[in-house]
Structure P
Amino acid sequence: MWINPIKYHRRLDTISMLKFQHKVALITGSGTGIGKAIAKKFVENGASVIILGRRREPLEETSKMLEEIISEKNTSASVRIFSGVDVSEEAGINDMFESLKNDKVTVDYIVNNAGVSGPVTCFANAPLDEFKSTIGIHLTGTFWGSVQALKVMKEGGKIITISTFFTEERPLEQRPYRFRSPYTASQGAKNRLAEAMSWELIDKGIISIATNPGPVHSDRIYKTVYPKAASEFMRISGFEDLVPIEVDAASKELLPLLGEDEKVVKEGIVKAAEKLANGKDVSKLTETFTNLLNKIQTIAEKIQNNTSHMIANQEFLTQGQVAESVLNLCDDKIAKILNGKVVPGDRVFYPVRPHIGTTTPGVHQPDFGGKVIVFTIDATDKTDAERVEFLAQHVEKNGGKAACFISQSTPTELQEYISSKCHSHIVDIKNPEEVEKWLNTAKTNHGEILAVIHVTGKLPEISKLTELSRAKWEELTEKFILTPATVAQRALEQFVPGGDKDPRLYKDAKGAIMIIGPDLPTGRKVTGTQRAQVEVFRGALRPFTATVNQELSDVLKSKIRMLTIFPGTITGADPSNQRIAEAINFLVSDSAASSSEVIFCVDELR
């Protein structure tokens, strides 16, 4: 067979120019959106790709598009699909990587891209099962997918984690992202997880980098996040003659109509009015729903416009631009430079108050005056138990009553120690109904609850996070993220009964919540790995705290505050329980309600 030498050499030149030929990239959540764009960019540069997601149809459509590019480029690349894989579920991830291992596939690049919006509502109204699901997909999905990927990676492999700019700190500044508390918690932890993995995987020669691309053109933003945020503003205030619970029900029916043609929208509004009339005049309700949808669309567009004006060129990134940046991070030279970094690609100048401080401002020692301060404790070691003892005594010697609810997961000897020192009960504090029941019991038996204080306990001694079993990892996320969120939400319900359904009740309401921990490691020889491990969970609590407080103050107009206290120092010095006691004094003072700082590293000096 005669071969045209010009065309033959042109094909060889084309293949030789493909940067990622003979490489394999696995991209989670790659049937649509950014993940699809990343897979496309890899294939255009010669790589084989493994795409996965929960739904087969979009994966098959994406695969067809990728195969066409491969054919056009005339490379030896391939596309492999794993459908029905939810990154938050252990079995599907395990099976996928076991299959790749059995087929002797080496994966060069893992891109942790899969994600969901999560509930877009005030934390007080966020269903805890959806909170847990969001953490499961974003954080646990990233962790477990990366850990299992190590089975099929070799030296030189890259783990690229995509997170969000709203959770990344600048010096003494923490960005809140109102209505997105589980999203911010999981994303903040992901940034710190990427750093921790770089420490732990150095001996394997595997690089870990996180990237925060900032606002990106996507259906998720335009059809879900911004409209839901707009409808949440309407739910909080009420709209025309609709009370918050009616606005919420209406929004669920109306939001899917956004972007549809005029006829579909009009018919949809009428159907929603007929469905939700409940004795009201359908014609009048149709008019109200029309106005509501228009108002939601206007606010959503305003949110988008305000965000764009915080960007120098006022442009969101395209999905293709994000994909390009991901491939750049996979470059060997660039990746070595950026190993362990969170690339601040946000481009957004987001003006916020500091939110993070060191020692809390001094206040006059309050007389707790017979009021109750409830402690919930998930102690890890004796020093955690002694901390609770110290703080309970501080409350009681200043006229208050301390009630201690000890987690069932606290070691028995520590349960017995705490019980011998203060009024205590062993409680399943992971269970919101149990927490609510015991808070009501404390109020009934002892009086008004002034504050609810949750002590997370220290991070257990761990050699490497990346060597943990799935069960052990989930124990940690439960201990340091989900349980604090559960206690905080039940405390809000205690301070404002029914406030989740009628947010107007929050106006001027008072209350105080504190999360204490996890501590930085102590000792003269603290390693970077140890600090990085603790920061994964601190990384969740910082944006979570900032977000919830912005909702409580700026949106709900309440005087309730939630502070998070991080004991310990970067030098490994022992923390001071006295400084935490002083933070409690500040928490219950009027000063706390007007302070922008809500996260305190009480043992650090500026």
Structure Q
Amino acid sequence: MEEKDTWNLKDIFDTQESFENCKKHLEQTLEQIQKYQGKLKDSSQNLYECYELYEKALEDCEKLYAYGMLNYHLNMANQDAMKLFKEVEKLDATMASKTAFIVPEITKIEEETLKSFLQDRKLIRYQRILQDILEEKKHILSETEEQLLAKYSEIFASPKNTYDILTNTEFEFGELTDENGQKVKLTYGTYSKFLKSKNERVRKQAFDLMVGKYSEFENTITELYLTRVKERTFTSQLRHYASSLESAVQKEGSSLQVYEKLVEVVNQNLQANHRFMKLKKKMLHLETMHWYDMYQNPFETEEDKISFEEAKNEVLEALQVLGDVYTTKLKEGFENRWIDVWEKPNKRSGAYNMGVYGVHPYVLLNFIGTKNDVSTIAHELGHSMHSYYADSAQNIMDSNYTIMMAEVASTVNEILLADYQIKKETNCEKKAELLYELLETIRGTLFVQTMFAEFEKTVHEAIEKGEMLSSEDLNQLYYGLTQKYFGEAVTFDENLKYGWLRIPHFYRCFYVYQYATGICSAIAIASKILKRQNGFVETYLEMLKKGCSRKSIDLLKMVGVDLETNAPYEEAIQFYQNKMEELEKLLE
């Protein structure tokens, strides 16, 4: 790869000495914080000074952790990079352990005393976090228990880390014979490309090879996943939550009502997805449509060969609707090595954004030149700009927006890109291709992620009731859900039951539902942006600047989205159906 297409990690630490100095500074700051143990109740000044130090420690820790993780993800087979990541993971755990006394100690301060402390103007900077502590008081444990949980955090992360290492560095999927009769190695990056092949034999080979490799390890992966679920269940019970789901939604500034409303309304409208499956089968001219057939676009006349430069320019043009300030900052990211672009051996699969407070965001891609890659760039840069706006306007504690909010900013960009591409296209066949891709995005984000959310909810509830689950129990649960969500137009092969084994987000419990709430919120927001509602873009960007200074569901109300009602889900499903009708009319 050319240097310009790789991360410049020197923006975090330009030398090894800088890294070591930051470590020392963090250790010194943590020692200073320890001096306030047992003294927070004495005065508002003590509380302020402790939090001032804690803020500095967080900034150091985020840089150290990011530096270790980003280096590691460039080559997960590199032993030095792995050691570095383990080192920063340990530092992160040490940070959590040495500051674990703060929150329990604050909960012991008399409520009236703490309220009087909040009259101190210096503490306005930390008002949100102190008020959250008051609200969450019943879920905060003793100092000893909090320190113990903090020390075990590295161990609790083990199932996810083991799964990542196993699937990213140990798995070899073998070779398939492509459309030209050539033997080609299957990788995560090429998998989606082969599933879009016009040749059924190639599609089936790719699917069988990928799912087959995961199924070889179904018992190992089942044990890893159920261990993760049991840890979340145990920790949630220890913290006096009614369930692990309640713990997760409150942490995200969401609510049980949001989760339940999403699953309920989508289940009430599954016929919309069944309708698209019937339309898909008709457009693909298939008598029998298997799961591996579903990813091809019937209007795609040639294989995507989009250069990164073309993708970059298209994203910049599509997002111009968000204003010059927004797109100028995007250009800065492209030109100053915020992005690691290309797929390579042992690099972490997929894509993500990582904001680094006081530096800038970093984006990981595995670009192979497809339309989906262009959408991924827009998506991840939505996260990046959210990080940029929040970091610029808030302290580190209030800048770290929740996952629920993150998936809004990223998906708004995807919708804006799709709208731009469809409107500028004059060729009917190409326009149909783009409309189909947009429908696929909604299918994959709203319906598939809600299906995953229902899977997670069912598994966690079973574990909380003390039920014993086997790999086959999980296989059959997943298989049954795919049948319910996708309907009779699809032929469900037996090996489809292994699909859940491939979902890394299950290790971040109750994460995936936020993709679905994200696209529902994004459709509502993007629709208003595209209608050029006076002052709405400014309101939207103002929401991004808030970081996590307010609860997620309250932030979304700033832009007219209430996720505790049916409205955003029904609006998104109606949007889905409208786009189907638009495609059908175009075909006529």
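Laboratory data are not the source of any read-out in this text; all were calculated from the coordinates shown. Predicted model only: the values in this text are computed from it and were never measured. Cβ atoms are built from the backbone, for glycine too; each structure is taken alone.
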Test item: FRET efficiency 1/(1 + (r/R0)^6) of positions 222 and 342 (r between Cβ atoms, R0 = 35 Å, to 0.05) calculated as 0.55, pick one of P, Q: Q
Entry that produces -20000 once helix-only ellipticity at 222 nm (-39500 (n - 2.57) for each DSSP H run of 4 or more, over all residues; to 500) is calculated, selected from P, Q: Q
Structures P, Q, by distance in nm of label points 7 Å out along Cα→Cβ at positions 174 and 430: label with the highest value: Q
Comparison of P, Q by percent of Cα pairs over 30 Å apart, for residues 198-389 alone - largest value held by: P
Structure responsible for 26.0, 98, with Rg and Dmax of the Cα atoms in Å calculated and labels P, Q on offer: P
Read-out relative contact order in percent (Cα under 8 Å, 6 or more apart), computed value 18, structure in P, Q: Q
FRET efficiency 1/(1 + (r/R0)^6) of positions 110 and 182 (r between Cβ atoms, R0 = 30 Å, to 0.05) - highest-scoring structure of P, Q: P
